[in-house]
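Participant: The following blocks contain the structures, represented as structure tokens.
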Structure 1
Amino acid sequence: MTATQLPVGKGKAQMVEAMFNRIAPRYDLVNALMTFGLDSWWRRRTVRALALPSHARVLDLGCGTGDLCRELSRGGYRPIGVDVAAEMLTHARTAAPLFRADVLELPFRDGSLDGAVSGFALRNVVDIAAVFREAARVVRSGGRVAFLEVAVPGSRLLQSAHSLYFRRIVPLIGAALSDGAAYRYLPASTAYLPAPAVLMGMLGDAGFERLQRQTFSAEVAQLLVGTRR
């Protein structure tokens, strides 16, 4: 699948929801295998970056099966999860309250939460800037957000190795264990992500300051962090 073949708008929203419903039963297994277990470490870094007081209420946007919710609980926070895919919520392994909802229309009052996180959800939404604005709406002034996403390494050598693995090997793993079409889409979906500077600009425009961007594991993952103005 190429960037020009990727769905957009309502078609993307419908495709993403159906896809995550299909892959929910083996989602955690495939994630762990294709990241060599690094996804757990990335989530720990995401939670640590929040640096909020104990018992803070933190929303997980696109919570899936609840991995980040569990990590938030271990970090002393009170997590809440939302996801549009009903099967993901059915297979969730967390004690956190979960809601089936679109991350672009969150069922929470303005400023009612202390923070928000997401794990690899941004490239699956229809409008990334709108996600940032909605997060800014529900997070109080002084609250914190941390968005974990894939990234493309800067060096040509790392780019080549990353492309070979992510676009050739990952779809084979996905096809063998879960759904081939889904794991062809997921590597291709990196094309939805704007350049890092553009992403950070969107976050600032949405109402966040003290912005930081970190990369992990040879720059194959990135973390965007900000504080609500």
Structure 2
Amino acid sequence: MSSKRESDLYGPVRDFLVAQGFAVQAEVNGCDIAAKRGDDLVVVELKRNLSLNLLAQAVQRQTITDSVYLAVPRPAGSLRRGPWRRAVGLVRRLCLGLLLVGEGDQPVEAVCHPVPYRPRRDRRRRRAILSEIRGRSGDYNLGGSGGQPVMTAYRERALAIALRLAEAGPCSPAQLRRLGCNRKTQSILYDNHYGWFDHIDRGLYALSPSGQQALRDNAAVVEAIQAAAADNDPEPGT
């Protein structure tokens, strides 16, 4: 933490904004600095260090204006390495500006400037989430329970294959698909991610002891798969 007080930052930041034609006022409706130039409104929050609380406060200020800066003392180390590099990256991702206040001929350095908050969506991940939701037959997981096995759409499909093998005995992928299993049945059998299947002959698979145990351990999901089959519905994600 810097030895500078928050009030020590005010003068240099005020002068920096005034030099750019802003009329500056301190302590305006909870904002450390509010500066106006024509129709432009800039809000600056002064803090002794860059913290989660400061970021949260600045994000709240974005409901007032897109032009929100954080002003903190200039760190001794480089901004290009370690925690400061990650911190500056986070500030940019939040569409905030960052001012570093120090000494010398350039007491205030603008590391980055705020931009209008328009988050860019990751369309590939969005499609993956929607596909995963469609592939699940129900909600069998407990949110926030880290470290526990998650009932994914892939796991459901593997259970559906295990159930068909338990009912019909050894089958080929084509036979399992005719019994209602997913179009990805062959790759699921080949990968055998959970160890539930035994490859007993060319193109022929049987249920392993661990697969039999998996059917017992996931009785609620197995019942949902059986109910869907009884209603002549396709297996989830087919």
Structure 3
Amino acid sequence: MLAVPRPSVRMAPSILSANFAALGADIDRVRDETDLLHVDVMDGHFVPNLTIGPPVVRAIRRHTDAFLDCHLMMTNPGQYLRAFAEAGASHCTVHVEVGSTAELIAEMRSLGLGVGLAVNPETPFDSCEPWLDRIDMLLVMSVHPGFGGQRFIPDVVPKVARAAEIAHRDGLDLAIEVDGGIDAGTVPAMAGAGASIFVAGSAIFGAEDPVAAARAIREAAAAAAVALP
């Protein structure tokens, strides 16, 4: 099993908001505040946007040894998992909404990938609860996936709290990641509920000083973080 890096508060800058004409430079710019590098993959079908695929992941891997956290917003992620693994992905997250969850988890395990499961804001927590003991990371979306720069949806905070409660109760080695509208103002609610990995795109790469912005989010999360198993 490929372990997700486990400091108490982990920053995952999302390259969705980086300058793709200078992607390597932007990745290097935030290196000191990067625990995981979040790679948003959108297929134009599961979400109404189209981004990147395995060739870009391969190019990123040639540039950096960072932990590549690939979020597959795709209708048919199983068709591409091997390609992402071969391109250098460290971890892939698929959406519970696409179904075939058991098969996708098994395929990621067989490929040596870290295993993540994402849940959208409107999807009930019950849909992902049965899988918590079989995955490495639960990604709770705090916006509707597809575009960066959206407003944080506070109604998802109880999902984070419930996942953290179950992980603690059952002794699970489960990382809880949150993505969407995360900045220094919204991160305390998520950290206080039990999240430990914080994806931020526009709040980091859209800032005048991306490193300072990432550090501010990390510090705000650390100040609100709960004791995690």
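Nothing in this text is a laboratory measurement; each read-out follows from the coordinates by a stated rule. Please read these numbers as outputs of a predicted model, since none were measured by experiment. Cβ atoms are built from the backbone, for glycine too; each structure is taken alone.
Participant: A value of 13.6 was derived for mean count of other Cβ atoms within 10 Å over residues 130-137; which structure in 1, 2, 3 was it taken from?
Facilitator: Of the options listed, only 2 reproduces it.
Participant: If distance in nm of label points 7 Å out along Cα→Cβ at positions 42 and 154 comes out at 2.6 when worked out from the coordinates, which of 1, 2, 3 was used?
Facilitator: 3
Participant: Taking distance in nm of label points 7 Å out along Cα→Cβ at positions 66 and 90 from the coordinates of each of 1, 2, 3, which one would give 1.6? Write down the numbers at each step before the final one.
Facilitator: Details: 1: 1.6; 2: 2.5; 3: 1.0.
Attributed to the structure labelled 1.
Participant: If semi-axes √(5λ) of the Cα gyration tensor in Å is computed to be 23, 22, 16, which of 1, 2, 3 is the source?
Facilitator: The correct label is 3.
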